[in-house]
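Since every read-out is calculated from the coordinates, none of them should be taken as a lab result. As the structure is a prediction and not an experimental result, all values here were calculated from the model. Cβ atoms are built from the backbone, for glycine too; each structure is taken alone.
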Structure 1
Amino acid sequence: MTAPISAASFRAASFRTFTVAALGVALLAGTALPALAQATGKRTPLLIEGKTALHQRVLTRPGAVLAAAPGGTGKTVPPMSVFFVYDRKEQDGKSFLEVGADSEGKTAGWVEAADTIPWRHTLVMAFTNPANRERVLFFKDRKGLVDLLNSDRLLVDAEAARQQVASGAVPADSPIISAEPETFIDLQKQFYLLPIIEANSTVLKSGFRVRTVRVASVTKEKAEPLAPTPSRRGNPEAELADFRSGVVFLVDATSSMQPYIDRARTAIEQVFQQVEAAKLNDRVRFGMIGYRDDPQKSKGVEYLTRTFADPNSTATKAAFFDSVKGVSASTASTRAFAEDGYAGLEQAIRKIDWKPFGGRYVIWFTDASSREGTSPLASTGLSTAQIRQLALENRIAIYVLHLQTAEGRNDHQTARSQYERLSNFPNVGSLYFPVEAGDAEAFRSQVQRLSELLVNQVRTAQAAAKPDTASVQTPAASDDRMAKAAEDVGKAMRLAYLGEVQGTKAPAMFEAWASDRDFRKPDIASFSVRVLLTKNQISDLQATLRKVVEAGERGQIDPGDFFNQLRSAAAAMGRDPNRIAQGKARNLEETGLMGEYLEGLPYQSRIMSIDPDGWARMGVGEQQAIIDDVKSKVALYQRFHDDVDRWVTLHDKASAGDAVYPVPLDSLP
């Protein structure tokens, strides 16, 4: 009998035939559809060129009309609707597509091809925050983009082009057609997609490898491609006058922490005095959350997490300190040196209303590492990568002050590795700051300095809103990593806030070419790669992965089949997520379709990039790490699903399950 898949037994498990009748029927049905259709006269959609099982699909642009005949009158379909293509026809110099909602042979009508975007896969792009990088330029063709990338005048000419776009004076013969907005685009409020139509890998003269991508731009509302228009001037940063910051202190309140809790209280009191003296009470708010351990399993610890002060309700020094007077170290020990810190962090991310704040900061101080999601002592099920993703999706920066005490010497490296990854802020770097030897006075100084730097970001925003006022002096010497990080993160927060209040939209363009890397610093990504999913589809993915992992751990699936089913689920999400619920993608390797699904995908998730031989060569620990990662991602999908603010409804009649969100590719298996 095959042993359950585990760190001890996975690799040693013997190969055995995996026979599940329902699976076999579903897979045979999926591969036999074209032949069956020919025998019964049932229509099937057109195939993607070069594919034998993947059908042509399109995504509609706003204003697309579905008619009974090519060029006829009809009804407007919701933007970003996905249709299968059954036929193509030219009429009166225009191209039309006969489309249907699914691949089962029932067509819905005809739509003009110009009102659609090829939807060969579900991968799309979204801009990363433009702080600390150059804004993306969009080109008419790939040649113009590659020529500029290889030019010795790349940075000079690129900046000149951005100025031309801003002034609306782009020459007619310019290879450039548009540019990324100056501020960040809020996906929830100004929903947009940049579907990837084509992608090529290019090695530049400099030796850097970049990916050039041809993308379309599609939004919920119809927007005709326009010539570049001048930027809003006067003072585009005037709205920063209302910029507010929320700072939540996340406190390890376990038994060893009392000296540090006392020092933190002293430091925060000093900062509050400065805030009140500057009359910034309504511009900077502070909160505090403590965490210990599960009181049902650790006698005497009292609570797992507790919000002592909410930044939305503690405007004054007196109100804050009255709320946090009960914060103290536990008199009882917890179950392990590694604490359930991610439970406290999740409380800060999900239970605080961050919407009133442009600056969103967590300052976490602890002397121990945190339990990963697969630990039997962890309450969240979330590991480091997943809790970080949750914070970033909510635009929260996490600063970690790690007390490297003598008692925790054997835990220091584990904690450092965790918190450097956890606190990594895009285009800025790690916000991890160790306190050597756990020096209590050095810790007090760091808490006060970091708090002052974050308060100073509000002053910087106010100064930008009123440029005639005295400038704010921010000490950010090249050797002052904390000040430089606070400045860079603050800039990203301000650009995100301005994009939200100004309603910044994606550039209006039909199709264009761009580089996925920053011109000045090619190691920085200009886009995040995402997968467009509905709420129903992410539920299907969660359920499928949970069943596969549970069956694998019970020994009900051969180890090779276990891996192939995980990889099949990931590949299906990249091509056609509905195949998960239909049971048509349980083992693409077995049906010979894995290569067809993966070939042509411009970006791949971790499991997509591993082949069966690579999986078989992995050690037990490597395989178990991947399994643990999948389990943690299943927990993350539940958080995504339950976050009502995340999902975007594309039209009034859409059901809750049809709401969409571009899920980061890194969050897929």
Structure 2
Amino acid sequence: MLTQVMSPQQVFFSPQRLVVPLFQRPYVWSRDVQWEPLWNDLTRLIELIADGDGQATHFLGAVVLQAQATALGDLPQYVVIDGQQRLTTLQILLDALHAQLETRGFTHLAGQVLTLVENPASFRQGPDDRFKVWPTNRDRAAFSAVMSADAPIEYAGQPAGRLVDAHRYFSSVIGEWLDVEPAESERRAGLLVPAITTRLQLVSIQLLAHEDAQEIFETLNARGTPLTAADLIKNYLFQRLGADETAAEQAYHEYWADFETPFWEAEVSAGRIKYARSSLFLTQWLTARMLKEIPARQVFMEFKRYASSSGTDILSLLRALRSAADRYRAFTESAATRDGVLSRLDLFVYRMGTLDSEIAKPLLIWLGEAQQVALDSGDHDRLLGIVESWFVRRALVRAPSQGTNRLMLDLLIQLAKSGAAPTLACAAEEFLAAQTSTTGYWPDDAEIRRELTGLQAYKKLRKGRLRMLLEAVEDRLRGFPGGRTFSVSPVSRGVCTIEHIMPQEWRANWNVGVDAESENARDGLIQTLGNLTLVTQSLNARLSNAAWAAPNGKRAALIRHDTLLLTRDVVHSDTWSDRDIGARTDDLIEVLIATWPVPEGHRAPTASAVERAQYRTEVVDIIRSGILPPGSTLYAKPAAHRGNVASVNLDGSILMGSATFATLSGAARQLQGGGTVAGWHFWCVDPALSRTMADLRAEHAVGTDGT
């Protein structure tokens, strides 16, 4: 290994080719993060030089090159192991500078720059030998086009992309800088050229042929724009594919190039973190293969461990990845279609997407592997239905999601072991039904009824999730999926609008016979499941809030704008009352229970029933149960805040002085002056400070979930 501090002039002066391997990622640097800071650093450097600082330099970072064997008479060639973003940016900067100098007729200076960008014609064996840096496959067309363009460059005719954008940016700022003093532009150019070519510095690390380029690449990859797991795995695989460049390029196009398309480069969320879809897929594929949790920061290391221990050659690994990726893309794109009948797999993926859950993907990848291909299609669909029921029922009761990632992995491990089981579906059903923890139990019918009756679903459930539930009811009424169909197709997915049958602004036209005491109760009732429907076309505010039975009222509007079975019984009713809402809530709950069933006789374990109920309890629930009357006084328990009081409003909010707080913790935080505070333990309901709100919550939980 030879390490030297070098200027761009020293790096690029000799005739040579610095080739970026096809397996490295494309050019990703951007204006805000890299180009503009680099230009600002350059202008500051010139100011220092102009002020007499003869030693001023600016350090750009390191590049790692490895010499390659070439035929006698060919240009010396180096593979760029690391630093391709820097080298490419420097070449673009130099070429943009050359174009600006040529445009102004500064031929002598332009010639100094050109020798750092292009190899002399007498050294070229073919067209690819023209440029000293030759980027990865994906960037070559755009790089060649913009670097070959005659000055002044017409950027509108250049290919779209970051390389051309970078060239345009540097050309623009160089031109503006040279023209600050038009009469002095040649003098300024005489400062700019040597500042770029001799005062920027790089650490050049040149490896011998036998040295481990991959190890050094991994050590240095955190600089610049961080590499994704997909970048690292790609580099690892193709480094080990061998020295046959033609075979490597063929394998790249056949097995990997698709990972560099917009579908795979799109960012997707897993929990609160966003990942490139390709990196997330590789994590999920590895989980399915290794049957272990793979933390995001360890994906690459685990992949290397798997690749070295599995006994699988690199080409076979690439084929397996490509096969799984093609299936993954197929069900992802199919699940995103709005209309038509979906396969059970695609419907599962769509519904899991509305639950914002990626944690079942390793299971889907595993099910698509060759070992499971022989699985009976009916058993496959039943397995997906069981897992979907577990997910949806937990979402309906708002059970905590922490720990479900581990539980899905445990399920996958159990399925992988259950070769002797009658079916995988039975194994999955037995496993999920046996879970007793808060993070793993499968809610039973009684809990679904208890939680959804009176639940302000419109406020408590995310809109995409709530729409999916109503779509599922509509599809079941239409006979999908499976069974006797009563419509030509399922309802369009993800496009209908959720509409309140009795409007949220009900007081204007729906207040006949409603006394003051019932108003607050109705405000909660209109947000429940029974008062919600889907409409294929949004109603304007006038129609949405109109009286029910008027000639141009709400019922008439629903009839005109809707063809859904979900609303069929509603629009044929002469009235729509609080009692009707309650009855329809009960009916819809039963449809949801039938859509996502549990095993016959299933009863969720009661050991953690109180814990589950407490997790979901809110102040308004305790008020409605009668345990805590509205207007009750709350007393601050901590010694530092004793003497402070608050009161509870009918809607569960907390009144303290003239301020209203949505939660107990919010009110407590105001007294405490910020920070974290456990509001349920902060407030007591008696002056003696013997019963906290947490005690009332536990009492309420026993009353609702106890047996």
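Looking across 1, 2, the calculation of relative contact order in percent (Cα under 8 Å, 6 or more apart) that yields 9 traces back to 2. Computing Rg and Dmax of the Cα atoms in Å, for residues 295-582 alone across structures 1, 2 gives 22.3, 71 for structure 1.
Ranked by distance in nm of label points 7 Å out along Cα→Cβ at positions 55 and 95, structures 1, 2 are led by 2, which has the greatest value. Given a value of 22, 36, 34, 8, 0 for P(r) over Cα pairs in 20 Å bins from 0, in percent, for residues 63-374 alone, calculated from one of 1, 2, which structure does it belong to? This figure was derived from 1. One of 1, 2 was used to compute helix-only ellipticity at 222 nm (-39500 (n - 2.57) for each DSSP H run of 4 or more, over all residues; to 500), and the result was -11000. Which label is that? Structure of origin is 1.
Identify the structure, out of 1, 2, from whose coordinates P(r) over Cα pairs in 20 Å bins from 0, in percent was calculated to give 16, 46, 32, 5, 0. Among 1, 2, the structure yielding 16, 46, 32, 5, 0 for P(r) over Cα pairs in 20 Å bins from 0, in percent is 1.
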